[in-house]
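Every number in this text was worked out from the coordinates using simple rules, so none of it is lab data. What you are looking at is a predicted structure, and each value in this text was computed from that prediction instead of being measured. Cβ atoms are built from the backbone, for glycine too; each structure is taken alone.
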Structure I
Amino acid sequence: MTAARSIRALLLLVLGLAVVATSAASTAPPTDRSVKLDLIARLKHGPEILILGDSRGRQAEPSVLQQLTGHTGFNAAVTGGSAPDAWVFTRYAADRFPGRRRRYLWFVSAGLTTNIVDPRLRADPRGQRYLREVAPYLSTQSVNPPWATDTRYEPDGSLPGTQSPPSPAHVAKVKAEAARAVAQLRQHPPSATPVDPARVQLFEHLLAYWNSRGERPVIVLNPVYPTILAELAKYGNPLATASLDYLAGLHQRYDFVVVDCQDIHRWGGTDSDWTNDSHVNRANMRRMLRYIVAHSDHALG
């Protein structure tokens, strides 16, 4: 084969590989991050309440919040969501609807948040843009493999469809899941873990950004299944205690509200209305939202 033919064959091979790669990328399923950014782009009016958080926050219905507060909302909580996601959604909504202040409801678990970026958020051009703004605060770690995500949402970011009351079999299944989690805790008791300053830099940057806009976010500690919470209490619930102590110290510098919803009995939750042993279902979320609004010190009203 001549040199010219060799080069031509190599170019064809590279071109073929590029076509295959492009085809694979075009058929890859979208992530909930891009889907929810698309939904915000289609909104005609800026949401007055932006819901943030991980998969636990996805059950929050903006329509229920509007009934409770009179304010429109959008649910930007995503599977595995953390501080980088909250930053991107906050900044995108601010640029999409400039000159408008809004309220924020951020669902977090014990440990509060991480600065690890889901690679699919970084792959979205909108994600890239806003992540560059906070690059020094981001972890070099990556989610590997990324969480599986839903992509079907209502225009306000809420989960679609209705929810039936849980069956006795489902309730029993969730209780069994919780029992296994309790057994794991007994084998590996939790210990006190100080808050890593590097991990919460972006968290604090978000608080500062909101306050600079005259906004006062509400941070909610997610509920914990009762038997799991009872077991954690035997050890002083060290991770949650450290998180709450850290948040208490931040009040000297930032203006925000904390609503602790770990104990479902505090807000009238039931041990039957759970999707699994770490996620409440829509019925429990509605009860929790009523409690959150009533204890948000008018930050959502």
Structure II
Amino acid sequence: MQNSTVESFPIRTVSEITGVNAVTLRAWERRYGLIKPVRTPKGHRVYTQNDIEQIREILDRLATGVSIGQVARDIQNKPANVQDKSENIWSKYSQRMIDAIMRFDEHALDNVYNDAMSLYPVDIVTSRLLMPLLEELGSRWETATGSVAEEHFFSVYLRNKLGARFHHQNLKNTGPRLIVACLPGEQHEFGILLFALMAHSKGYQIILLGADLPVVELPHVVDKTDSSAVVLAGSAPLGCDALMESIGRLNNMLSIPVFIGGGISPLCRDQIFDSGAFALSPDLAEGLRMISSTLQNINRHSRGE
């Protein structure tokens, strides 16, 4: 006789399997009727393997830019004439955030950010909202459409917001430890903050060292932290040959890989590889996949596989 028992999973396990946090799963259920788990007698949500597969299908749709509202309507077969313009969902979020920044309205800015983070996984919010938003703000500041005060306002907001997430997440994460910093001369931390946020969502532990870090400081940090890799990033043209000469010296002092990301990576790709470091894709998700693959290969090699 076959066992008809269906395996079930608590929300915490489903979150770990899919990468979608519990707050978002509950928001999908409450606001859009998606992923309706069974409740235990004590009221706890439990999910089936079919639920997990549906979550993965939803993530695939979201990664293409479709809004969570449109995904829900497609699943529920509602008429097409009530659909929103999925390609506009992120531009609307972005414009609302820019408007809040222009007014120095932290409450409004926080409402938009929290709404996006409650409905979408971290990596999708980062790639679809925060990265394009930073590019838009950068254009505003370069053309004097925006102000230095706006840049500082958003910089402090983002640093505080992500710093709180790092603090709480680092207490739970058990994955490889990454040292993350800006290259010498790089003052803008946005890129590494967003990278660290996405890496956190994948279970990495992060040691965040901020802007304009002298590379000579890194061997001491590595010795004290049992880290698996160093990730450095910069956007400014800092001088490929001189910079990579220092990275080459750093590589000779370390037994762990060094990854170089940000705008400088494609500009100095040849020098980065010549120095013994790894050039990361400007796409954060692709960069994380490269780091994961490299660390897995190193671990297999160390085990003699």
Output 112 (volume of the Cα convex hull per residue in Å³, for residues 93-140 alone, calculated) maps, among I, II, to structure I
Mean count of other Cβ atoms within 10 Å over residues 133-140 - highest-scoring structure of I, II: II
Note: helix-only ellipticity at 222 nm (-39500 (n - 2.57) for each DSSP H run of 4 or more, over all residues; to 500) at -18000, derived from one of structures I, II, originates from structure II
Give the label, chosen from I, II, of the structure having the highest value of Rg/Rh (Cα atoms, Kirkwood Rh), for residues 53-164 alone. II
Work out which structure the value 11 belongs to, where relative contact order in percent (Cα under 8 Å, 6 or more apart) was derived from one of I, II. II
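Name the one structure among I, II that Rg/Rh (Cα atoms, Kirkwood Rh) of 1.01 was derived from.
II
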Top of I, II by distance in nm of label points 7 Å out along Cα→Cβ at positions 69 and 269, largest first: II
